[in-house]
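In structure tokens below, several structures.
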Structure I
Amino acid sequence: MSEDSDGANQSLDDFWASEDPIFARKELLDIEHIPNEDRIIGRDEEIEDIASCIHPAVRGQSPRNMLIYGKTGTGKSLVAKHVTQSAQEYALQNNTKMGRAYVDCTQKKTETRAIINLARSINNPDKTGISIPQTGLSTDVYYHRFWKILDELYDVAILILDEIDKLKSNEILMQLSRAGEAGKLDSCKVGIIAISNKISFKESLDERVLSSLQDREFIFPPYDANQLREIMRNRQDAFKEGVLTDDVIPLSAAFAAQEHGDARKALDILRNAGELARDQQMERVTEEHVRDAREIADIDRFSQLLDGQPPQIKATVLALSLLAEENPDTDEFSTRDIYEKYQEITSVLDMDTRSQRRMSDRLEEQVFLDILGRTERAGRGYSRGVTHLYYLLEDPDVVQTVILDDSRFSELQEVDL
């Protein structure tokens, strides 16, 4: 082995042995982390409400079903996970076998994928002898195995369906809420916690589902700037002592407060700021790191929203972003204006150009997914129809950074559209 190789190995050894100069407990800033109750700020009433619905379950009785609404980053998933975890621990003391399962419907957008995920997360194949393959079975068979798992392992189960509005159908709510009544379950009782960012979600449910659910509804309000500061101060021990300058937390809170009180974004900004400081080999996290981290958080969030979307969708969203950039004094754009820009993009990329009606359908899909916003303007006089106007929910620069990073769109960087 050469000296260069020895030197490189020694350098790596030193790196592995070194301590993180910025973070002490970085996991406290992770979205999936469920903190102790004293770290959950401004949600005492919501914790009590959800606990009240679950309370019968700790003694093996039927819990109430719930629909929880609120904007992104208002603590819906966090509180649901925290309360159900606490209930599961207490149920054990009462000799109640309680199961809990969580599925993120943005990742599992079909009924079948959601049921597979729930069944796999709550199964113990060593005890049940039941396998849940990722593919290869019909939806009915997956449900049948799921019911058998629940009856064999649990007295009661709490099932959390996060971002339920992202599912392509609401049939899963019907199946889960009617399982006992329909004789699918012999002994296990099921409680559903459905979480949505859309307050109007319930309007999409038909009467059969509403009748079966018999749910309670809770709305989580946005955090204000003071609560966001307190949330971050309660996670400050994620960092080494003295690493954060005094303006880091207030500025992170102020940025998140502008985004409808989004605590998730506040923690994203704080974590990204720390990572920037560490990568730059700085001893402290400063205001400049926070400002740079905000841009990274915006790009990461939008990238996740567009993840897996087909090129036609990206071309449509890109068209709107280019219009917004070219017309900074205009907030909203008509379908016709967007279509003209969309045609330019597809022409340059030699991509199929869909009809204006098809592109309009794509726009509506993105409104549903919270990628775009829409308003309606009623015509006057002889023209009494309704015109749909669309607008970005993200800065045009962020949209273009994400889409142009896709190799299929990279040549647009050299074209003046």
Structure II
Amino acid sequence: MDGECVNSAGSAFHQLADRLQRAGVRRGDIVVLEGLKGRDLIVAVMAVWQSDAVPLPIASRGTLATQGEEAGLCEGACRITETLSVLPATSGPRNLQLDTTAVLHLSSGSTDRPKVVRRGVASVLQDSEGYRQGLGLLPGDRVAVPLPLAHSFGWGVTVAALLSGCDVDVTPLIRAGTLARKADSGAVSVLAVTPPVARLLIETRRAAEFGPRVAMAGAGPVPDELDDAFKGRFGVPLLRGYGSTETGGTFFGNRGMGRPVPGIDVLAPPPGERGELVLRSAAPIEGCLGDERTPSDEWHTGDIVRHDTDGFLYFEERVRGPLRLNGTFIQAHVTERLLRSVPGVRDVFLLIQQRSDTPELEDFFAVVEGHPSQEDLVAALAGSPAEVPTPRVVVREQLPRTTVGKLDRQALTELVRKVSV
């Protein structure tokens, strides 16, 4: 990693493995990794694996307090801090049956509350093989992953590269120009980015004539104009990918979402039709921490896709969960469909917000991204059936998104809270 052997004598890997052993970490224990990034995060994960324990990367110490009931199962677990100090567990071991689990990830929370997701050993290996084949990873490749490694995309590419015998550059993105120069000079041969990072890179000036051998954009849709601009700047197109925190990467290709990676079958929709994407995985999908259900090989993604007859899939929209306003479920899909039909609307996010002064009452909000006219929005909502409540509409040129390009639910909630005051 970064040109150096991770487990060389006297390295941080051996020091962490020793500290974990002295802290009493045992097989199946959870070890929380607080605020670690880049190389430190991957080295810590490997040290945790050395103990047959299960790592859970989080952004900061307070992250778990806001993540729901599954996160409570991690309270009191052993922790590795940003300074690579190891803090022993403060509560006794729990029988969480994690013998087959390789890692725990927090879901993004873009469409629901964040969850603590289990990824099994078989799932991680299947994920890695998909990236190895899709990116054509070869021993000796240098793979740049300037992404949050706690997210399933950055994680999947990094682990796949290490298992393929590649050198990995996990330097977090600070300046787009620095990363672009590495690609232009041939210092990295494979580039994994999100669409927002790709957009920053195409604005840089070319410094040399080498360029990456292959580049991929994941964790968000890639418009054709961005793909064309990237190819014009770096000489290679942007490969696409699709996956979820629960499954890892499941599709890979040169357009749309791509085709299924080895071990993934599309159960629905059939070729030539549109509908919710349902997958079957050769690696069991373990679900959430504390989930007592048996791991399943079937996964309902919650995404509406179009399945072409040539086998490629194209993302169309997200199936939002049912919304309940003041105790009654509402037909939120009608509101979303009407708002998305308005010219100038790029995205819509619906949510229910408690009133600050009377929390027993709730309001219905629609946060709209784009440049629609107020008259068009009002006219569209006027077409709602009488039983569908009219939301308060908040329009923003850009909706807040996470570092991997997904809608930031928490930031959207804060935005609505400020507007409603």
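Summary table
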read-out	value
Among I, II, structure where helix-only ellipticity at 222 nm (-39500 (n - 2.57) for each DSSP H run of 4 or more, over all residues; to 500) as derived comes to -15000	I
If distance in nm of label points 7 Å out along Cα→Cβ at positions 310 and 358 is computed and equals 0.8, the structure in I, II	I
log10 I(q)/I(0) by the Debye sum over Cα atoms at q = 0.06, 0.14 Å⁻¹ derived as -0.32, -1.31 - corresponding label from I, II	I
Comparison of I, II - label where relative contact order in percent (Cα under 8 Å, 6 or more apart) is highest	I
Per percent of Cα pairs over 19 Å apart, for residues 246-405 alone, the highest-valued of structures I, II	II
If FRET efficiency 1/(1 + (r/R0)^6) of positions 206 and 238 (r between Cβ atoms, R0 = 30 Å, to 0.05) is computed and equals 0.10, the structure in I, II	I
Which of I, II yields 0.70 [FRET efficiency 1/(1 + (r/R0)^6) of positions 22 and 230 (r between Cβ atoms, R0 = 25 Å, to 0.05), calculated]	I
Origin of the derived value 17, 48, 29, 6, 1 (P(r) over Cα pairs in 10 Å bins from 0, in percent, for residues 118-213 alone; candidates I, II)	II
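All of the numbers you see were taken from the coordinates with simple rules; none came from a lab. Quick caveat: nothing in here was measured; it's all calculated off a predicted structure. Cβ atoms are built from the backbone, for glycine too; each structure is taken alone.
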